[in-house]
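Heads up, there are several structures right after this.
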Structure P
Amino acid sequence: MGGMSDSPAPLADPHLVFDPVDGVRDVVILGSTGSIGTQAIDLVLRNPDRFEVTALSAAGGRVGLLAEQARRLRVRTVAVAREDAVPALREALAAQYDGTGEPLPEILAGPDAASEIAASACHTVLNGITGSIGLAPTLAALKAGRTLALANKESLIVGGPLVKALAKPGQIIPVDSEHAALFQALAAGTRADVRKLVVTASGGPFRGRTKAELADVTPEDALAHPTWAMGPVITVNSATLVNKGLEVIEAHLLYDIPFDRIEVVVHPQSYVHSMVEFTDGSTLAQATPPDMRGPIAVGLGWPERVPDAAPAFDWTKASSWEFFPLDDEAFPSVGLARHVGQLAGTAPAVFNAANEECVDAFLNGALPFNGIMETVTQVVAEHGTPRTGTSLTVADVLEAETWARARARELTRTTAKKTAEARA
């Protein structure tokens, strides 16, 4: 297929197909017991003529599910990040394979296990790991020349320059619902035709509330997402709209579109997953009912469509679709994300790491909801000028993250102490 008219091509380019092959695609799934992983496995099992999973990785907290997945998919290798999970995994695998006569899969364990299978022989690596620990497997897959179906936005956020240095045009296919939508809409034109990208946000559970009204919301309130079922960190990020801030940075990195041409609009129904406005005034929106199996199917199957991957709309039923401007005062995270994205270098890693620590503190009752972004803002400001340029290394990113986490914890403890004193 031909590329877009501009040069160089962006990391995610629907006009380019990286290493296309015919027949069944061999797939490695990272984070197989999480939300993305389990839905990907459902898709694979329904399409055995298209996909074959060769290896799985997980953190190690759900070894029973991991063993069941390994048997159903007949994988060759299973990897866990936690070495102490290996005995329980061996036992679970033995129980699953008992009486089948099939050989047990190889077990890899440790912090580098996911990276090892990401570099193994396969066509596509689906990175569904949550958090910046997904960076090393992302780099391993790219270095090995695999097509990367990327659901782990954090690895691109914290390691943007490192990823861009390794990725070949068309090697990354985004799996986030918003970026899969942009990816598909961008197929309708060249980059020169694009006026702006419009990233949609559900608004989370607190849409329409003012900053003052958010002061006393609880973790239970924040975890009650009206549209999506996700893990606690991602769900809180949706409540603060940090996830949209990360997606703005991700859109800039994936598509080489300047930050001032990437907008966020609130769309409560989550039917339109994002839009591309072209220079002739037309806007293309990608829309499906909320279901991640559609974006996963794009990631695994592009440039081909996977029939019935996800539900479609019933157009015989009436529905209303609403769009609202973003309230930057109540939700300052998107503006801060633009700022760190423009700073580049280690700044996005600091933003992401500090946020993860603050979300954990909020979930544990040690930080108020508004305190999440207040603390992250302070950590970003104290970080100052980030390390940038071609000399940026993984060690630089990890060092920046370590500092940001430590500083966020210090500030959180100070906030908790002042709150306790005020209540005394």
Structure Q
Amino acid sequence: MANSILTVDMITLKSLEILENNLAVTRNVNRQYDKSFANVGAKIGDTLRIRLPDRALVTDGAALQVQDESQQKVSLTVATQKHIGVNFTSAELTMSLDDFAELILKPRISQLAASIDADVCNSYKQIGNSVGTAGTTPATSLVLLQGQQKLNEFAAGMSPRYATVNPSANANLVEGMKGLFNPGSTLSRQFKSGMMGEDVLGYTEINMSQSIKQFTTGSRSSGATVATTVSTEGATTIALTTNGASDTIKAGDVFTVATVFAVNPQTRETTGSLYQFVVEADATASGSAVTVTVPAMYTATHALATIDSFPASADAITFIGGVSTAYPQNLIYHKDAIAFVTADLLLPDGVAFAARKVHNGISMRIVRQYDINNDRMPCRIDVLYGYKVIRPEMACRLWG
């Protein structure tokens, strides 16, 4: 009986399966495949508009008070095309699919997955909510429960929630939590894989990724204060007075303002926790003055409320972490906090074979051509994607 020849469709579907299995963060975020690109193929730079849930104020009494719709939309640009090259011979196409995948595809696809995950792990720069102690590796269930607290305070859905940590935090958390009362299967998974597994402390999954990022804080010195009182709903900048003439504040730095507390987005009442502002763009002080860009600020009287009061002049500023120091940025997040979108790439003509498949919201293209001189088949595997934090209040950074 003749050996069956592997087809491009079989190879593409297997590649997608390997890619998804090797993703740690990306497999657990909102992956909405955009069908608008399915017919003609997408290009780098195409933009999607994502509609966010409407928010309105609840009013008292019998009299009707109609509010204008406060529709929010965010733009997500499909800006990144990554590929990896694979070479295989015609003889290797006669192997079984499992053997072909193990020897040819898996070593390369796992690298592609790690690169994609590393991109998505940069989401921390758009997230202000923070738990843990900068410079201390997480090692107890408390930090994971504090992450749950942050998501609860900001009215994130109870499920699905995920935590992804770096190898150091993973090792310490497994050791620190090994005595917890858990089902035998969960404990067994800990010692087999070095991870906590599923359905632990309210998380659908807690996993480990080598792609977790290190963030290096700015050179900002202690003792900064608010220079000018903020007074406009929706304002996105805060003027600060610093102690350093050329202090730098980096995109991703997190700080609190002494009198500004976070509010629950549903009740608009204070959570009792200081609001954690995330800096959205690098800034350098000139003299002792610097203006930082932060997410839009709304007080409790506004439908989009985030804080109980505006930062006021002379309020003390406290940054997380030391000066110019690198800290791991482990991630805690609800699935809908981050969106990851892939789009169909154009299938070229005049090649040996080409295929494009979609699996669980990920579109992948494989194109192969024959090299007659060397009897090899150079092949490229491409993914075109974009990602964005669309609900930052539903995510949290676990500092290490």
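We did not get these values from a lab; they are worked out from the coordinates using the rules stated. Just so it is clear, the structure is predicted and the values come from calculations on it, not from any experiment. Cβ atoms are built from the backbone, for glycine too; each structure is taken alone.
A few points about this structure:
- Highest-scoring entry among P, Q, by FRET efficiency 1/(1 + (r/R0)^6) of positions 176 and 224 (r between Cβ atoms, R0 = 41 Å, to 0.05), is P.
- For the set P, Q, ranking by mean count of other Cβ atoms within 10 Å over residues 232-239 places P highest.
- When mean count of other Cβ atoms within 10 Å over residues 112-119 is calculated for each of the structures P, Q, the largest result comes from P.
- Label whose coordinates, when relative contact order in percent (Cα under 8 Å, 6 or more apart) is calculated, return 15 (choices P, Q): P
- For mean projected area of the Cα convex hull in nm² computed as 21.8, the structure of P, Q it came from: P
- Origin of the value 57, 30, 23, where Cα extents along the principal axes in Å, for residues 160-247 alone was derived from one of P, Q: Q
- Label whose coordinates, when helix-only ellipticity at 222 nm (-39500 (n - 2.57) for each DSSP H run of 4 or more, over all residues; to 500) is calculated, return -13000 (choices P, Q): P
- Computed 20.1 for mean count of other Cβ atoms within 10 Å over residues 256-263 - originating structure among P, Q: Q
- Structures P, Q were shown, and Rg/Rh (Cα atoms, Kirkwood Rh), for residues 128-367 alone at 1.05 was computed from Q.
- Structures P, Q were compared on distance in nm of label points 7 Å out along Cα→Cβ at positions 200 and 376, and the highest value belongs to Q.
- If distance in nm of label points 7 Å out along Cα→Cβ at positions 16 and 336 is computed and equals 3.4, the structure in P, Q: P
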